[in-house]
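Coordinate-derived values only; no laboratory data. Given the structure is predicted, the values throughout are model-derived calculations rather than measurements. Cβ atoms are built from the backbone, for glycine too; each structure is taken alone.
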Structure I
Amino acid sequence: MKPITTLVIAGLLAAAGTTSTLAEDNAFDVAFGVGVANNYISRGATQSSDEPIIDGYMEATYGIVYGGVWASRVKTGTDNVEIDVYGGIRPEFGQLSLDLGYARYFYNKSGNVNGELYGKASFAVTDDFSFGADVYWDPTAKASWVAANTEFSGLPYEISFSGSVGSDFGTQNLGSDKIAWDAGFSRGFVDDTVTLDLRYYDSNKDPARFVVRLAFDTSFSAFKK
């Protein structure tokens, strides 16, 4: 799995590196948001001991380049705050959208720090339907996560469906491959600045859980309209 993951990310980065000049809109913008949920699930496992969380982020973009910070309440060991710092590029080739970058994860009390390279691809089959894949690689832990995902936004009442299934392919040394999946429905309100998401999570290593999330997202450019 390790050489496959490395080759995939290297190939995507090489392809994206030749297309930085394709960005037509080089306007600088900053997006930000906050969300609340009854649980924080990552790859099938709760990061908040099944307790409610609040999270928030701020992300700056310039053309295809971006960088941001995200923070959330957690409950893992002695830690109660997770802070992620990330950055990368998001080039587009017609119906194909890529997201290539690196994220660093910090925890407040244990001092644990780790990071992942990631490559994400999404192909818009129609205006309403898309599918794609995400690849994450932790070079320190030599662990990876690969997921396939899909989204369909053509449901009645402006409701969208999305889901994903992923696996570590044994790189987390859990005794067998971990497989986790999720599926849910979401709807935007107030010009899509408010989103309600209802989602079911399950894993062969974790119990099934149902998560309700309410989020608010906007950007500085939205106030200029």
Structure II
Amino acid sequence: MIASVSLLEREMYTEAEAARLLRVPPSTLHYWLEGGTRRGTTYLPVLRPEPTDTRTVTWAEFVEAGFLRQYRRDLRVPMPELRQFIAILRDELGVPSPLATFRPWSVEKKLVIEAQDRSGLPDDLWVYAPVGGQQVLLPPGQKFLDRVDWENDVAARWRPDPESDSPVVIDPDRRFGRPSVHGISTEVLWEYSEDGYTEAEIAEEYALSKSDVSWAITFENTIQAA
């Protein structure tokens, strides 16, 4: 368990690097992490219990930011309700980054339903719903789970590409947490492509399939353009 805790708390990125990988404006990620004052009102952070005045992002914070990006940007969930939802789970589970642990997605489903209700999240955006005495995983929750690989009850890898067939992953124990395909950095593959190598030549050089190389280059093009 000690190794698992250290993984979640490991400082992985600068805010700028994390924002680029998540494809969100740096100012938005900073607000999620540190809170801020808007129109004369001070708001608490969303992803931290309180401001830390640091510009580094831990692995757990990065994974939760991926969840927040999906809900906030793709599903347009109101920020106050989402902030309250995460805060309730944090307090009840006693961990700073509850959605980067597997407990809310497995043994604590009833707590998730209670947190959704107490925070006022719209019903159609719930992660779990009570149906016939069971806790049923709903599409917003499934979409997040499809992007995470779990080990020892914590998020061990995250899939940054919204395309479900993409082999691109971010593993904190590989390539310093940079996107890779089967352990090969997507940036390296992209650089080969920019130098004029064909996808077939790159695939042969790195013992990858041509499809893997294509996915990596396509993904990296979106990152480079951000």
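Consider the structures I, II: one of them gives 2.2 for distance in nm of label points 7 Å out along Cα→Cβ at positions 173 and 189 as calculated from the coordinates. Say which.
II
Supply the structure label, taken from I, II, corresponding to distance in nm of label points 7 Å out along Cα→Cβ at positions 29 and 109 with the calculated value 3.9.
The structure behind it is I.
25.9 is what came out when mean count of other Cβ atoms within 10 Å over residues 61-68 was calculated for one structure; which of I, II is it?
This figure was derived from II.
Can you spot which of I, II the value -13500 was calculated from, given it is helix-only ellipticity at 222 nm (-39500 (n - 2.57) for each DSSP H run of 4 or more, over all residues; to 500)? Spell out each step's value before the answer.
Values: I: -2500; II: -13500.
Working through the options, I get structure II.
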